[in-house]
Structures are given as structure tokens and as C-alpha cells.
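Structures are listed in the sections that come next.
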Structure P
Amino acid sequence: MTYTITLLPDTPESNYNVMDEAMRCALKVIGHMLQDSPLNPPIDPKRELSLAQNLLTTRYWGTLSLLDGPAPEGRYRNCGEETLERLRFDREVAQAWATKTFYAPDLEDFLNVAVNQALLRPFKTGWPGTYLGHTLVYDYIVDNPHSLFREAITPEIKDRLNNGRFWECIPRASDGYSLSVISDCLNGDVLSLDFISKGIELMKTSNDVLPVQNLRLEVLEDTTLEKYFSFLEKAYFAGNYSAELVPLIREGIFALVSWNHENDQPYVRNFKEQLKRPFLQLSLTLNGTIREALADKISSAFDHGEPYRRFKEKVIDALPDPAGFYTLLARKEHGS
């Protein structure tokens, strides 16, 4: 059977609707357990009870894992063969249990509850998965060639997941996995300006538990970082988002002025060209917070010798009002 995913609109009413459906599905699972006779016992009663619990508590990743197996091996690329073999075995067990225990229409209902819980976030919880709905659904289904539900992902749903996971991973762009997601989205040219408002909302929700700071954008390829700035530039001039984009602009500028002390050179080769982008120049001119933060970063940086000092001079010369920035920097360095 080819499964179908129907995304609910992003409204408060949908939060109630998805939980009503979750209750209906959980009762269906429990009813299945109770109907089994001693002559036809449930294949795995603990698994069925866990499925009902996950549906009711919005642990969509648990629902997907029980029905379709763990996230694909690609997410565990640094693990040994023994771990990968166990993951493959767990997937086969999960899929065999799901297809033997439930009819296809029931599986489709469970799938829709899980995906809509992931994207709508009907409950705010302390679980990290609550803030990574688009990212984990992409991992479990789109990026998993063995998923039972892969054909349910239409181009429109895939675009939604790509845009969502970009904004979800931005606050986490200090770890390798999140950086790989951001790079994938930027290089795939999948980001939409129409999603900015929702994306900022996703980022702000994640920001409640993980501030947008200390990112490692400098480790992105130069061409990828160019696409990052190109997207931010379009977003900056597309609407009234300049205030919300300040953390992303600040962290991008920090990447441009970062020094790779191991190779004794800048992380970003075309840092000067990027700093000259009109929207960055405008941001540095109009936003005192970004300018102050940049001065703090440069003044507190370890002096890596003459190559670094020449780099710092080139950075400052590329800024609007270099003389004024030197004055600000001197004040920072002397603690006044």
C-alpha cells in the first residue's frame, strides 16, 4: 500500500484535532490488545502499550521508531558495523511487527498523527525531539530508503520538512550533525522566503532552550557560507524581519572573522568580499548590538602573531567606518 500524509493547517484548532486523533488511535491500539484471545495473543503487548503511550504523549519519534524502526544508518555513520547491524535488525523487527499487527489504514492513521504532532508541536515539553520535528521526520522517513512510509513524502511535504529543519538546526549549529543539515539545505537551494515567518517561530521556540550563539558556521565550505548570506540577504530585504535575523547575522559575521589557528589562516578565504555585502554593511552601521559584539569578539581573541594581525586589519578595513571601529576596539581593549 502507498501511504498518504495529510498535513493539518498550523492553527490552534489543529492542535486539538491531532490530539483527538491521537486518542482515537491509542484506543484502537488498546482495543486490539484487549480483543486478542489466549488462542491468538498479541505479538508484542509491551510494544503495543508503548505505541499507545507515545501517541498520547506526542513522542512522535517513538511512534515512528516502533512502527518503522530506528533512524537510518546514515545518522550513525561513525558507529561500528556491530551497531549498524543491530539497527538494521531492529528495523526489520519493527516493520514486521507493525505490518503483522495492524492493517495498512491503521498504520496510515498512526503515521499521520506522528507527523502532525512533529510539525505542530501541540505540547511544549522538555524532550529535545519536541524542537526537532521537521528534522527527525526527515531523518526517519525521507532520508531512510528502507522506510515503510517513504512514498508518502510528496515534493510539497519534502519542501516543508527541508525548510523546517534548517530553522530548527540553526540554534544547534555547533554540532556536526546540525551543520550537515544546514549545509544540505543551503546547497540544495530548497529554502523559501515564504517560510521565514514560520522558520523564525521555530527558531525562537528552540531558542527558549538553546540560544543562537557560539555557532560554528565558519567550518562550512566557503560556497555554502555564501549561500547562507545570500539567503539571509533576501530575507533581510523581504520583510520586517531584520530584528529577528540579528542573531543569524551576528553569528555569520563571527564566522567571517574567525581565525584557524591550526592552519594559521582565516577559516573563510573570501571574508572581505562577504563582509562587503550591502546588508551586512547596513547591519553593522545601524545595529549597535552587532557592532559591539564584533568588537568584543575581536578584542578578546588570542593574538596569533603577525599573520593574524594583518587579517584583523583587513577585517576592520572592510567594515563601515573603520576609524570609528578602531576607537571602539581601543575602548574595549583598555576596558573603558
Structure Q
Amino acid sequence: MRKVNNPRLLIIIWFLLLSSCQSRSSEVDHHINILYSPGELSDGIHDISIFFFKSSGFGSEINIRNLVNSNINHYQNAYYIPFLDVSDDGQNIVFAQIARGNDERPFLLWLYKFSDGKERKIAGWDYGYSVVSISNPAFSYDENNILFSVTWFSTGRTGLARVNRDGSDLVILETDIPLAEGPEPSPDGSMILVTCAGVDKISGNPAFHICLLDQEGSFIKFISDTGDVHGSYYFLPNGKSIVYNELRSGGIFGILNKPEYYFYLYDLDSGERIKLLDWEVIVKGFSNDSEQIIFQGRPKDKSPWGIYIMNTDGTNLRHLAYFDEFLEDWYSDNDD
């Protein structure tokens, strides 16, 4: 599952479209139960893989673990990787990276297989990164193909493309909105979540929202209607609901008010939106029955990150405290 998306274009205000996005909201109360041992986990989720990623000018590193906190795979790259996704079984990585040893320095899409330890180019164009940029790749649920964002700087548009994991059948989707970045496909492949441009209905200011598209890239509706930036958005495995994180920046870079984070569950049929947490959240995975969410979160600003599990109705919040030592070590060289 991908990291938070990184929208980069100027926002285009869509007042008429956004006015059609109305949702009912509710929230839940919660108490944190602390699990000190993997033996306290509920049945059927021990083997779910989650990954941790960090990248800088000195290189990139990915650590893939299961919920027992045992290492599954580890990957290092000598160069900066800004965008990536990891397959649900933890055996493949797809990432976008600027090519080395090429005067044009194009953005290329690569697939790394742990089975043979090889990196393979699967998509890209022979244009410099200032002409066309590739970002935010995402595996389909069956992992047979990969969706990714493409930005054409000559037109200022960010759209979508799809390619098979072997590099065949590259298709540019004809998106009908000028910003469609950070694709996340539905389990059945019929819909796509993206970052799009809109306005915050509370402040009236331009914002990055979440839009729902069909499989060919045509606009269906807005999912979010409040907040400034949204990320960590995913379909649940049953395809009936979406989770996402929302940031309300608090005015000019947080100067006027303290930034606020919210974590929501959105029902696709009813349009009901439930506030699960007022935390900063990075979704890590789901139980196969769509009943539990695994995520990295921190309940207060500047508090340490932790690994948590919550039922999708907002109940039974559990802190996997046996991950704390790993996370402390993982972030020891990072200011985040």
C-alpha cells in the first residue's frame, strides 16, 4: 500500500462539481487497548504484511514485516525514491525514480522482485523529468497491472496511465479532470480513487480532495468536501467503503490555528462519513474480511508513531506496543 500522495500542481476550483458532494457525518468514541505480545492478536491476521519506507538524498530503504513483527523482506536502493507501492504479499515493489546515466534524466517506472533480486523497467518515456513526470504507482488488487500518475508540464495536466506488470499494454487513460493524481484502484477494478482539485466547503478555500473515477478515468463524484489535503485513501477489500486521512491546515501554514487531522470511513452506497479518529494516520492494510484496519498513527502532535488495529466501525482500538521498539529504531535517523 502506498504512502501519502503528493499533489504538486496549482489547484483548479470546481465550485459546481463540488456542490454535488454532500455527505452525512458521524463519529465514534474509542478506548485504546494495549497489546504487548503478538499472542494477543485476533485470529487470522498474523500473516498480513505491512511495510515501512524511508528515503533521502542518501538512498531509500523498505522493510516489510508481518503483524507478529517478523521481517519478511528488506530492500535498499542507493538513490532517492519519491513514489512506490508494495504488493500485498510483500514480494514485489513498484517505484518511480529518475534514471541515472541518462543525460535527459527521465522518470521511469521500475518493478523489483524479491524472488530474483532484479529491477526491471516497465514504463517511461525518453523525455526529461521537466517535460513529463511519473509518480504514485499502485498495484491492482490482482497485481497483474499497475496504475500510475503522469504529469505533462507543457499542458499542466496530471492524468493516469495503466501498464501490465511485465511492461506490456501501456495505456493512457482519458481523464476528464485536469488533476487526477495518486490513483488507488477498487478491488474489482471498476473504480479509481485519485487526488483532485476542489474547495473546502467550510472555508471556501482551494483544496486537494479525493475524487472517484470509473476504470477509464471518467469523473463520478467527490468523496471529500472538507479539509485542505487528503491522503492514505483506500478501498476496503469488500469494495463497499473507503478510508482516508484529512488535514485541515489551520490557516497560513498552521499559523492561525493548530493543524488538525481526521481519519474517516466513507460508505459508497449511503454517502455516510464516519470520523474514526482525530489522529494523523497512515493506512498499512486490512483484514481479508474488511472488518479491521491496520495503520500507523499518532494520537497527538509530535507524539511517537505507533502501530494500531481498529474495527472498521471504530471500535476495539488496539495499540501493538511490541512494534514500538522497532519504530523508535526505524525513525532514529529521521526528524519525522
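Assuming 0.94 is Rg/Rh (Cα atoms, Kirkwood Rh) as calculated from a single structure, say which of P, Q it is. Structure of origin is Q.
Out of P, Q, which structure matches 16 when relative contact order in percent (Cα under 8 Å, 6 or more apart) is calculated? Clearly, the read-out refers to Q.
Once distance in nm of label points 7 Å out along Cα→Cβ at positions 223 and 327 is computed for every structure in P, Q, the highest value turns out to be that of P. When helix-only ellipticity at 222 nm (-39500 (n - 2.57) for each DSSP H run of 4 or more, over all residues; to 500) is computed for each of P, Q, the one that comes out at -19500 is P.
FYI, it's all coordinate maths here, none of it is from the lab. What you see is a predicted model; the values in this text were computed from it and never measured. Cβ atoms are built from the backbone, for glycine too; each structure is taken alone.
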